[in-house]
Structure 1
């Protein structure tokens, strides 16, 4: 399988990704816990059917020490006992923010209030930014059919 477009070889796409990657560094450098960041990226990528990002972020999370049990249970986080209340709030916000078109009114006040119980304003800003960012990456990769499976941790670092 080959991508429809070489996102890093095309001048417009490469310039676009340079800016998106810079935005990503703002979130990476924030006080939002790194493990939470990976959970958010994986869950949004699962929902969006982005194999490339799911591959990348599960491998990065495992490389950073995330357990296989938690990685395998992300898609079923509501029934899993291995996530903290803060992580569960972030995952709920991720799901609602990713499926924004599926619910009239977008993200519920309850999901926002739950996240706000666990994260300060800087972390909330990082969380919202991350949800928007991973959704942008997912959409680009799904549209161009970026193949998944060959990513190596740190490949783009």
Structure 2
């Protein structure tokens, strides 16, 4: 065993001693690693256990990397959804500004906030098949078209 391998084994044994419930393989690694003199079979078993422990460490590192990658992708997707939602909210606020219901500089309603909320709530209560909705749609399309021309 090289000095580097021996140092790895010493460090790993110290780590394993600190575990509350090491696996059966890890307990055997501790037993054989602490043994001063080993038979050829024990040396072979120790070598196999060291390889298995190193493989387990690499597997855990790979699982950690995959988990981190998945979490990063979820955060990115969540960020994109949040950005899209925020953009839609800004557009809705823009509609209120275009209608003259909200001041573009301060972002505050131009009238009483309670009155504006009540009016919007009443508007929402109006059935969608009411002819007023068609009139409002035509007027709104004209305002949007006018805004596009000025931009």
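FYI, it's all coordinate maths here, none of it is from the lab. Values in this document were obtained by computation on a predicted structure and should not be read as measured data. Cβ atoms are built from the backbone, for glycine too; each structure is taken alone.
Tell me which structure, out of 1, 2, gives 1.5 once distance in nm of label points 7 Å out along Cα→Cβ at positions 46 and 62 is calculated. Can you show the working numbers first?
Details: 1: 1.5; 2: 2.8.
This value belongs to structure 1.
For the read-out FRET efficiency 1/(1 + (r/R0)^6) of positions 6 and 134 (r between Cβ atoms, R0 = 30 Å, to 0.05), a value of 0.00 was computed from one structure; give its label from 1, 2.
Corresponding structure: 2.
Have a look at 1, 2 and say which one yields 10 for relative contact order in percent (Cα under 8 Å, 6 or more apart), as calculated.
Numbers: 1: 39; 2: 10.
Corresponding structure: 2.
A value of -20500 was computed for helix-only ellipticity at 222 nm (-39500 (n - 2.57) for each DSSP H run of 4 or more, over all residues; to 500); which of 1, 2 is the source structure?
For helix-only ellipticity at 222 nm (-39500 (n - 2.57) for each DSSP H run of 4 or more, over all residues; to 500), the value -20500 is produced by structure 1.
If Cα Rg over 2.2 N^0.38 Å is calculated from each of 1, 2, which structure is the one that comes out at 2.33?
2
Starting from the value 12.4: which structure in 1, 2 was mean count of other Cβ atoms within 10 Å over residues 14-21 calculated from?
Of the structures listed, the value fits 1.
Quick check for you: by FRET efficiency 1/(1 + (r/R0)^6) of positions 54 and 102 (r between Cβ atoms, R0 = 30 Å, to 0.05), which of 1, 2 is greatest?
Max of FRET efficiency 1/(1 + (r/R0)^6) of positions 54 and 102 (r between Cβ atoms, R0 = 30 Å, to 0.05): 1.
Given a value of 25.5 for mean count of other Cβ atoms within 10 Å over residues 38-45, calculated from one of 1, 2, which structure does it belong to? Don't skip to the end; give the middle numbers.
Working: 1: 25.5; 2: 11.5.
This value belongs to structure 1.
Given a value of 0.55 for FRET efficiency 1/(1 + (r/R0)^6) of positions 70 and 110 (r between Cβ atoms, R0 = 25 Å, to 0.05), point me to the structure among 1, 2 it was derived from. List each step's numbers first, then the result.
Values: 1: 0.55; 2: 0.00.
Considering all the candidates, the number was obtained from 1.
Matching task: 0.25 is the computed value of FRET efficiency 1/(1 + (r/R0)^6) of positions 118 and 142 (r between Cβ atoms, R0 = 25 Å, to 0.05). Pick the structure from 1, 2.
Matching structure: 1.
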